[in-house]
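> Please find the structures below.
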Structure I
Amino acid sequence: MNKMWPYIILVVFVCIASFKVCAQDYTAYKKESFIKDGDTLPYRLLMPLHYVPGVAYPVIFFLHGAGERGIDNNKQLVHGGKLFLKDSVRSQFPAIIVFPQCSEDSYWSNVLIKTDPATQKRTFHFSVNEPPTKAMQMLIALIDKIENEFTIKKEQVYVMGLSMGGMGTFELVKRKPNVFAAAVAICGGANPATAAALTHTNWWVFHGAKDDVVTPDHSIEMVDALKKAGANTKFTLYPNANHNSWDAAFAEPGLLNWLFNNKKNSR
């Protein structure tokens, strides 16, 4: 057993060092809070590596999944946060990155979730004309705040989201149809009847074919509806991926090139 102690100490040291590196990395995201009518929306803000006030930059809003809800202003960075911290990404794609955090008692999109008591399987029933949730209302107001607070390239405003955030991505574009040049929806879904309102934005939709949390049918149906409505739409269905298809999506070598190459007409 004594012979194992050096190895154990080394492993513990590496783990601690790795944790410190991760924590230090995420401190590049400044902690902010948006307060409106008594409600608070925490968010993390990553500025361009060599930010120059007055210079216009693209903006990306990233919507997390249901598991990252809360008020700690940390969990929303778990999936996607590292992507935008890469030196290669920050150098090649200088942009303002915003990670808002949805509260535990709300949801980005207005969707009715039913759970089968026998199988515990969830089904999602997406609204068409229902009012926005409190989280969506706060998100829309935050977007307006960011646009007013910083000099941004209004032709390069983007939204990305996964799972609940993928659902929120579809709904956010519906509620602000003339804002986003491009949107990335990962393992999400929406009501196909809303597709006609989403055609002013270019789409890349991702899903795992083996997803047992949010069925890939939701993305398949939305992509079909988007294409029929005339939206410029890409679809990637990973044959062996389960719900965490965001890992494969983030690893797509052309993802950010595609995103930043999309530009909207002046508005």
Structure II
Amino acid sequence: MKVFVCTDIEGVAGVVSFTTHSYPDGKYYEACKKLLTAEINAAVEGMLECGVDEIVVLDGHGPGGITFEDLHPAAKLIHGRPLAPWSVLDEEIKRCDVGIMIGQHAMAGIVDGNLSHTQSSMAIDSYTLNGRPIGEIAQFALHIGAFGLPMIYLSGDDAACREVEELIPGIKTVSVKKGLSRNSAKSLSAIAARQKIREGMKLALQRQQENPLQPLVWEGPFVLDKRYFHTDTADSAAARPGAERVDSQTVRLRSENIKDIIYA
């Protein structure tokens, strides 16, 4: 089995603040990268115990969130900014069998979602796909689902786990913290979080062998509304080919193919 891992930093135990933890100029940013990398390594250990053949890790945090020299030697890392085009990344996805998310947060606007946001915490108010609010979890699951990969596991905060469980019934989740507000949480210790992630990863893979989850696929055509905090950001987004200006802060994209719209 080959596993494609999408990572983020805001759903990691101990990471609770945008300004001091997840933004690159934050006082504790480098320490938080180490926390994320250790959680990835814990998941990798669980995969290896289940006989996974190849592990490809995508550093999905905006400015990059992984400490390369600390990454488990069994993992291969896709990193660099800007990342390669999706047409290139998709070739890596197609080679894999399942997808997972480590360090994931809830979508924007979730009251108990620690560090909740969708793509840009500074620019985007919400995403709505075919009338349904979505965040980064649905984006990833739908994108890999278009290539036949099921999403089988997620670690993050309580709200992220709840979000993916509603999206993909039966998925294995591991909560490493409970959001108390957008910039506050009750975290497990780093050691406890890593142990829980490792054991949860093993269980997810065992479940997939016994009772496999199916790829997440929604019926098209697709209409994606992207609502921005500010009108000038919407101005730029509305200038792209095919975009429709819905109102002062909302831009609409349409497509028959989910791959063309979900990360547009």
Structure III
Amino acid sequence: MDVRMDGRVAMITGASSGLGLAMAKEFAASGGSVALLARKADALSVAKAEVAKAAGKANTKIEAYSCDVSKAAPIADTFKKVVADFGKVDIVVNNAGISHAKAFDTVTDEDWQGDLDLKLFAAIRLCRLALPGMRERKWGRIVNVLNIGAKAPGADSTPTSVSRAAGLALTKALSKENAPHNVLVNAMLVGLIDSDQWQRRHKAIGKGETYEQFLAGMAKGRIPLGRMGKAEEFARMACFLCSDAGSFITGVAINVDGGASPVV
């Protein structure tokens, strides 16, 4: 199957590293134009160059925008810039967010609000801005990147598990409302996937292990496939959902976790 994104414009948050960067590369390599959003301008500059390299000779446009998506005003301003630069936004990937999980009794009001602003309200605001144009053109894709705790939260998983569960409800509600307009809304639930956060954790608690040994230890007994996932594997699923190849899939939450989640 040749999954193509030719002529499509994707807006990806949290795009300077990890899963966001992997998705941006995959979209560009498949012919799509990409707007990369993240907070740090220096990291975005590096990411933009990597995405342009992945695009190769494809007729795509790549731009980077420094934006704190946890706040309403920067989201609105950046969306206007993206539309001015690209002419439209066909695809929104709400990927911004970090793992913020600890025991319920230790989570402050500030923790709750910060997590909800970054992981839930950012998605709400971007969808609100992008949906009118998608509905008018009768074509659109929204992918909300969550984690498997949205379906099966564990102990010491707040506030992340609650924010992600709300994102799952948002996905389902938007899919129902927008299906008549050919705007498809899905969620992808992250399991243990090799990314920048695991590299940082290895540096902090690696205890003399190589990075490969560290990843193998994290996967052992937790992932039926016996290994951690790769960002590229996640990106390929995102590209499929956002292309015409995924034209009859909406309202689903796909676990990309090597079989780890107890809930399908």
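We did not get these values from a lab; they are worked out from the coordinates using the rules stated. Computed from a predicted model, the values in this text were never measured in an experiment. Cβ atoms are built from the backbone, for glycine too; each structure is taken alone.
> Comparing structures I, II, III by mean count of other Cβ atoms within 10 Å over residues 28-35, which one has the largest value?
Comparing I, II, III by mean count of other Cβ atoms within 10 Å over residues 28-35, the maximum is at III.
> Right, next: Taking distance in nm of label points 7 Å out along Cα→Cβ at positions 100 and 204 as the quantity of interest, name the structure among I, II, III where it is greatest.
When distance in nm of label points 7 Å out along Cα→Cβ at positions 100 and 204 is computed for each of I, II, III, structure I gives the biggest number.
> Mean projected area of the Cα convex hull in nm² was computed and gave 17.6; which structure, I, II, III, did it come from?
Computing mean projected area of the Cα convex hull in nm² on every structure in I, II, III gives 17.6 only for I.
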